[in-house]
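Alright, structures below, take your time with them.
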Structure I
Amino acid sequence: MISRIWHGWTTLENAEAYETLLKSEIFSEIENRQIVGYNGIHLFRRNIGEETEFITIMWFDSLEAIRAFAGEDYEVAVVPPKARRLLSRYDARSQHYEVRAEVKI
């Protein structure tokens, strides 16, 4: 399993609109692509001073599955135009990590 981690920041005023866009459109668009080896996404959010930080962690079976999602240069961030309009800044590239352990209680 490989996790794909990405960070984006909004103003406090745009945070609700951005989260709504993710949940109502972007996440379902990703799911509708039916990428073999895509196993879901987690969304994290926190306010830091005058900004709201969002982190997404996507789960994939392999680098091939990530390439099917993001393209050959798989580290490039996938940020739709609607999302870019609400973000004040974001990671240009995503980080990828092998999941080496998972403990569930």
Structure II
Amino acid sequence: MHYELGTSREIVALLFAFPLESPPPASHNNKILWVSRLPVQGTALIIRAQRMVGTQQLGAAVQRQVAGGPGPSIINLPAAGCWSFDLHWSGQSDHLDLSYATNPGS
């Protein structure tokens, strides 16, 4: 299974779909299982995602939320590319990058 470990090793993103695609394909979801290293206290997982080209930000950041904290989610983003994720939940935080491929059927 493909995964991405946060830079602080506080969270891991297990990718049920690989590659993640934008726009999302009709055949499956961009499902990500978020797993926190420490127990979760029921607060939402807040995701701030910024598309990047190297070290340059491209476009506006988007925010997503996973109710109840880290767990199963469908995270669709508005464009293909490398996305920088800032993650906050239950007093914890971490960062990771995920790539979204261009959906060939779009």
Structure III
Amino acid sequence: MNESHDDTIEALLRRQFDGPVADDGFSERVMQHLPSRRRRATWPLWVGVLTGAAACWVCLDSLPLLHSGWRDWLAGEPSMSAIGMWVMMAAMSLLALMWSLAESSSR
């Protein structure tokens, strides 16, 4: 089944749906006996983010273009290296935004 047929199949199922099946409370009793959902640990995410940021910093620290871009930006002089640095930062931010939106829509 693919996405082009999902709407048609869903409309067909909704037209023929008479409501929930009577089960004399069986579903509710089963749900009460299930264990509660555990919270996910967030520390692996933050360790990964910090490790990735540190690895990027170490790799990019040796680039003279980055140093001259920061120096020119802090001095208030819009040079090609400063503009290139900001374009690169904006592109990476947009890439991360698109990736997070794509991941959130698939869940």
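Structures I, II, III were shown, and relative contact order in percent (Cα under 8 Å, 6 or more apart) at 32 was computed from II. Source structure of the calculated read-out (distance in nm of label points 7 Å out along Cα→Cβ at positions 23 and 87, 2.8) within I, II, III: II. Looking at mean count of other Cβ atoms within 10 Å over residues 31-38 over structures I, II, III, structure II comes out largest.
Work out the source of 0 here, i.e. which of I, II, III gives that when helix-only ellipticity at 222 nm (-39500 (n - 2.57) for each DSSP H run of 4 or more, over all residues; to 500) is computed. Computed on structure II. Looking across I, II, III, the calculation of Rg and Dmax of the Cα atoms in Å that yields 13.9, 40 traces back to I.
Each value in this text was obtained by applying a stated rule to the coordinates, not by laboratory testing. Here the structure is a predicted model, which means the values were calculated and not measured. Cβ atoms are built from the backbone, for glycine too; each structure is taken alone.
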